[in-house]
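No lab work stands behind these numbers, since they all come straight from the coordinates. Everything numeric here is computed off the predicted structure, so don't read it as measured data. Cβ atoms are built from the backbone, for glycine too; each structure is taken alone.
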Structure 1
Amino acid sequence: MGWTGRILAGAKFLAPLAVLLVLWPILIRAFNVNPQIFPDITAVARAGLESIRDGSLFAHMGASLARVAVGTVLAILVAVPLGVLMGVSPGVSAFLTPLLRFFSVLAGIAWIPIATLWFGYGFGAITFVIFNAVFFIVAYNTLLGVSTIPMQVRNAAASLGAGRWTMLAEVLLPGALPNIVTGVRTGLGFAWRGLIAAEIIATNIGLGYMIFVARDFYRTEVIVFGMIVIGALWLLIDRLLLAPVERATIERWGMVRSA
């Protein structure tokens, strides 16, 4: 896709958000909404500028992004080897697949109460929640990726003298990589939601904490601004980082040709 196509695609993606920004002040004034119920766009803008000036926004963003990064990296480091092991061992797969399906339903927010009991309130508990949100999805997607590699390909590599490490590095991981990247992208979506929920309960810094404290002082403009920041950050991470990596991976190792 050329630059013109990318610009048009970006404009099409942002158009609904632009319409929402235009309708926001019109509807607030038309229905005379109480600012404590929902703020005007100018109040939200002032709250955003205030948080930028005093540096609190960057502190909250930094804390949230650090937790997501650490929890996600730890989950990938554990989930990918486990998924590969399940993919090459029918016995291990048969034993662990039901557990993965069971715990994948509980991953993320459901772990917050027990995470605070195990790790206390702070970085450890929230990182554990993010780990759970990403781990099960990545492990299962890795299993699917390895399982879809034809046995003819594996046998051909083995007949050419590929040992275990060569088979892993040149056949199994490349073949499973599109599924792994898709799993990471999906898992991060759940992790981001789990992060915000955990920060409301288990810490004193972060974007979730920022909007939770604002509620106590009826500062709806800070709440809405925090929601905008959370959504914008996820869109930037997903559209500028995860989606291109997923596309490039599928083009390199999958069945899709580059445009």
Structure 2
Amino acid sequence: MKAKAEWRIMGVVNTTPDSFSDGGRYLDPATAVAHGLKLAEDGAAILDIGGESTRPGAEDVPLEMELARTLPVIEGIRQKGCKAAISIDTRKPDVARAAVAAGAAIWNDVTALTFSPESLDAAASLKCDIVLMHAQGDPKTMQKDPCYDDVVEDVYAYLATRIEACVKAGVGEERLILDPGIGFGKTLEHNLDLLAHLDRFGEFGRPVLLGASRKRFIAALDRDGPASDRLGGSIAAVLAGYVRGASIFRVHDVAETRQALGVFSAIEGRQ
């Protein structure tokens, strides 16, 4: 299977106290800005700024708190002249509107614009790119008992309905990016099935985003270590996704992922 030639790395900037991997490290806006700039220097073409954790069991964050966490970081990165595109990782249309006004160019929504009745209209009016991600259930409950008839086909069908809803609401299909939602209401077997069949989602003709970095399924396949010890598995997932057509990779370890993709794609390009 021949890999695609083009790829982009999306670096994770969590401005939360409770994210599963780096909760609290970048809660201070100045620290978060510096981290985002470093990720861009390391090779991130996109910086994904999030102010509400969506890890399993996470609680909702009030609107004003999410705005206070994310807007100063977006503004700070823009003021530094950083060339990376900024993505706002949020479920809330009001946060997306404010983030785009501050300089974000992508709305990354883990609910695929279903969290609020206003989400579709907001997406249509903002004219930014939209990441539609699949999740079964909400963060509080999604890992309690996820169940599918066929996880690949069920996720495919869900994304098809969300694309249709977006187009009907006036969101151009050319603005959509698709994410099967690794770890969001999925068991280990579900995650592996999705990773093995990522090429199915490329049939929509839209970019496929893979967010598997440091996730729990990696520890389940190894020695159950902490999130910081999952670099090898994270890179393995990226390379597996790359040969199956994913082109955007949401990761914590940007420099290492850039190097792995650079070497791997160079080898694949010699075939």
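Couple of notes before you dig in:
- The maximum of distance in nm of label points 7 Å out along Cα→Cβ at positions 48 and 176 over structures 1, 2, that is, the highest value, falls on 1.
- Looking across 1, 2, the calculation of distance in nm of label points 7 Å out along Cα→Cβ at positions 40 and 232 that yields 3.4 traces back to 2.
- Each of 1, 2 could give Rg/Rh (Cα atoms, Kirkwood Rh), for residues 160-207 alone, but the derived value 1.35 comes from 1.
- Test item: helix-only ellipticity at 222 nm (-39500 (n - 2.57) for each DSSP H run of 4 or more, over all residues; to 500) calculated as -13000, pick one of 1, 2: 2
- Answer label among 1, 2 for the case where relative contact order in percent (Cα under 8 Å, 6 or more apart), calculated from the coordinates, equals 20: 2
- With semi-axes √(5λ) of the Cα gyration tensor in Å derived as 25, 22, 20, matching label from 1, 2: 2
- Test item: distance in nm of label points 7 Å out along Cα→Cβ at positions 8 and 216 calculated as 3.0, pick one of 1, 2: 2
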